[in-house]
Structure I
Amino acid sequence: MISFINVNYTFKTKDAGIKNVNLNINEGDFVFLTGPSGSGKTTLLRLIYMDLLPEKGNVLVQNYSSNKIKNRQIPYLRRKVGMIFQDFRLLPDRSVFQNVAISLYAAHYKLNQIKKKVYSILNQVELGHRVHFKPHQLSGGEKQRVAIARALVKEPIVLLADEPTGNLDPRASIELINLLYKINQQGTAIIVATHNYSLIKRIPNARLVQVENSEIVSVT
């Protein structure tokens, strides 16, 4: 489903790139990317999302190739790849409903379809009772669940989560990782970049990819 083939990427800034990466991620996998800050975990996620394109090598996401993809195709790729950020990136002046629905409006779904999909996904993440709230009225854990709902509403094949518990307390972190596991059990692949090793133990049969100094040093 996702393959890195001899992939290299370097930044002109001090941000961590990657080098000589070969990695395969299969449908339905739950993968933790671990390693110290600045090791290259976020770069790997951005390459899957094709926010970055490799200097050398190739990244394959289903039938999309980083070597061949055209700019006009990237929005279609991103419908298949959901992205969750540590800082939530919700629109502060929009309701929970509007934040989740925004990609559906952009894709020209009909209003009745949007309502059905948004209410269904908000109930799945246990936020149906917060549908008209604004982000400032939510807890950190609730904001992150809105971000998950926003990513899931596109029915992606994979969810990418970049330090998703970084701004959450321990209880909310556990609730979030349990939610991601539940989503994974329904067939969506999950890739979580984290250095919170206590969360890894909570997911049975999770794969572990360790990144150090811009290289993958271990894959299980």
Structure II
Amino acid sequence: MTTTCQLYLISPLDVGGDFPDRLDAALSAAPVAAFQFRVKGLDQHEAARLAAPLQAICAAKDVAFIVNDDMALAKRLKADGVHLGQGDGDPKEARSLLGPGAQIGVTCHASRHLAMEAGEAGADYVAFGAFFPTTTKEVEHRADPEILTWWQGLFELPCVAIGGITPDNAKLLVDAGADFLAMSGAVWNHPEGPAAAVKAFAAILKGQPTG
């Protein structure tokens, strides 16, 4: 089975200042399927204020706007979906709160059991990782690319690869069967800017050499 892998961008923790312009540049560079709004330690009002311009940019580019961790914020924003960590609630609860059209993702680390549980609970996608060292968050779980191949062989539910993904190592995960590549630092910290990073990843998905 051949699946077309797509790009899934995750925000840095600081989405103020010129970040809306940087997001616009990234989403203009090549097709991106989804953007995850990931901020920590803000009250809901402040988070909603920061989210508004980013959500508008995503809507204009036809990019799904996913809220990290917070079902209540996702409902307030009428976001396209929510991404749940293992301690952030149940997909069934998110479904009842956000409705049948919401995209609900679940972090499953390197666990086949957690992924199957998430699928049974109604998740729309499962996320495996971290596959490589990352500075975006502390890594407690390391996943092997083989888990993507295993998942693809058994389940229709899309899988997202996350954690330390760069243009140099992305092809390994695409070949293993990832439906989506989720990146943060490799895009926002790219020396030539986020647009150059997205173009580099998009070239890999097309099977083109980069550089």
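Between structures I, II, the greatest calculated value of mean count of other Cβ atoms within 10 Å over residues 16-23 is seen in I. Taking mean projected area of the Cα convex hull in nm² as the criterion, the largest value within structures I, II is that of I.
Quick check: 31 is what I get for relative contact order in percent (Cα under 8 Å, 6 or more apart), calculated from one of I, II. Which structure matches? Comparing all candidates, it corresponds to I. Suppose helix-only ellipticity at 222 nm (-39500 (n - 2.57) for each DSSP H run of 4 or more, over all residues; to 500) works out to -9500; of I, II, which structure was it derived from? Derived from the structure labelled I. For which of I, II does mean count of other Cβ atoms within 10 Å over residues 8-15, calculated from the coordinates, equal 11.6? Going through each structure in turn, the value belongs to I.
Compute mean count of other Cβ atoms within 10 Å over residues 64-71 for each of I, II and report the one that scores greatest.
Details: I: 12.8; II: 21.8.
If we compare mean count of other Cβ atoms within 10 Å over residues 64-71 over I, II, the biggest value is for II.
Taking distance in nm of label points 7 Å out along Cα→Cβ at positions 40 and 112 as the criterion, the highest value among I, II goes to I.
Just so you know, all these numbers are worked out from the coordinates, no wet-lab data involved. Remember, it's a predicted structure, so these values are computed and weren't measured experimentally. Cβ atoms are built from the backbone, for glycine too; each structure is taken alone.
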